[in-house]
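Undergrad: So, here's a batch of structures to check.
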Structure I
């Protein structure tokens, strides 16, 4: 039977860890399970993967007050979804006094996205080819999370289900930044825009909608 190696990679972990996820104990499944971050890959409602954790990562998690395994070594990390979103647990497979070569590890701390400043209504003149801008300001708890933005729009204010991405629509720019630019001579008066903010380890958050007023 394979033994645990001191270097943190799939080849140094054992086959049997995947068996509890109803996968055959072989090298292909072991490699797929190691470092897995794909939701529902093994069971619906969870993201589960095997990781090697060294003492430096334990200290960093403790400093950030994040959920963490009890020991350095090889662990199974499980993250819930839906109603269990943000709930993270660790199962220690083997404790180790030292573990090296963990460059492939990715930390996924649980985070909360906060919208500090919602987009505000804006106006622009179509005759002068003016551009209106909508801006959102965000942060994460704990701090340091990298956020992404995806702006949406609708010309049917009474139907929130009609919001669609601005990405392929002429007249919008900056669709994946915190500031959306809108051309007044292309986009119609009364259009609403909002932004979906995402970050690894956090539930996405949608801003409030802001209205474009076009004057001529």
Structure II
């Protein structure tokens, strides 16, 4: 089963205008996908209700009950490096007692649309942001401290590690203000220095304010 309907509250970071996923929706489908800040509605008549997440927790939409939460509402985020085009990876957020049937229905929708799906717990940063944001912060701090130039760090990662791009060129291309928002959310939850927004990200975020 891969039919889904979309409820949009505004622009979606996961599925920007023109994305094929938007065109594939059908009215009245058994899977509801809430995007662009649309407020999700609990609906037990649906096989699964999917909520697009930014930096918030799924529990903010479902409520939490002594560590035993879980129903047919799941969160998701299509990984995106700032203003770059969205990637092909969907991080699907479950809770402790989320039914397997709801997880599999969500997975089927996204995989039928050509995405790769990773299942994760309702934790700040999910999987990718928790892994990569400290690396971006470290590179930015090395630059601030004069330990290496941007060109040298990026070239080392491309040639020495086989990366398609270096950490600084990647985070700059996506937008340092986006990196700031992600690391700020992580730091507020975990409080570890590796997640504290780097100075250059703070500057970019302040300059980006309207």
Structure III
């Protein structure tokens, strides 16, 4: 079986080197190449390769954005990340986004070829120095929720503070008394160790996951 490969890297010399390396293998065919993330998505759609060799650092869409774009694509190749990024965040993020393998650019040529064949067969591989690193990173507990001390109602009040609403407006939106809102605001400031509503609004804007536009007016 011939393994069709697309090579995505923003450095021409790297792409040329990988093309030369893989062209020596009788069971590998270069289906296409790309120098940026958007072009990578287009080339994959047009050529439908078995394996995508993907750098993480590219202009336009980076490698992570390419992985996200391919998640729901009609044809999703096996992805071998080939990068200089050695940090835990890039490693875990890429693997969780569906990368089959993760190799460093310091990898030996034979390891790259083996990773391409393994990926085509559905087998994952990592640069040896990253195995322990990935295991440690995945075992690390998630960061604590900064809003954990708040009750569900206090979270609602905090979100409305972040939108710049006054106590009266919050009371109307939540159909509760204005005095009750004031009690919630005091509890929020106490639990989060904040001085005033402006600090509360800034805190909420930093930690919330909503899509509201930042609007800190500090109304009382």
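Undergrad: Looking at structures I, II, III, which one was Rg/Rh (Cα atoms, Kirkwood Rh) calculated from, given that it came out as 1.14?
TA: Only one of I, II, III returns 1.14 for Rg/Rh (Cα atoms, Kirkwood Rh), namely I.
Undergrad: Taking helix-only ellipticity at 222 nm (-39500 (n - 2.57) for each DSSP H run of 4 or more, over all residues; to 500) from the coordinates of each of I, II, III, which one would give -15000?
TA: The correct label is III.
Undergrad: Here's something else I'd like to know. Ranked on Rg/Rh (Cα atoms, Kirkwood Rh), for residues 71-198 alone, which label among I, II, III comes first with the largest value? Kindly include the intermediate steps, with their values, before the conclusion.
TA: On the way: I: 1.18; II: 1.04; III: 1.30.
Evaluating Rg/Rh (Cα atoms, Kirkwood Rh), for residues 71-198 alone on every structure, the highest lands on III.
Undergrad: Follow-up question, since we're still on this one. Quick check on the output: 4.0 is distance in nm of label points 7 Å out along Cα→Cβ at positions 111 and 191, derived from one of I, II, III. Which one produced it?
TA: Structure of origin is II.
Only the coordinates and a few stated rules stand behind these numbers; no lab work does. Everything quoted here is computed from the prediction, not taken from an experiment. Cβ atoms are built from the backbone, for glycine too; each structure is taken alone.
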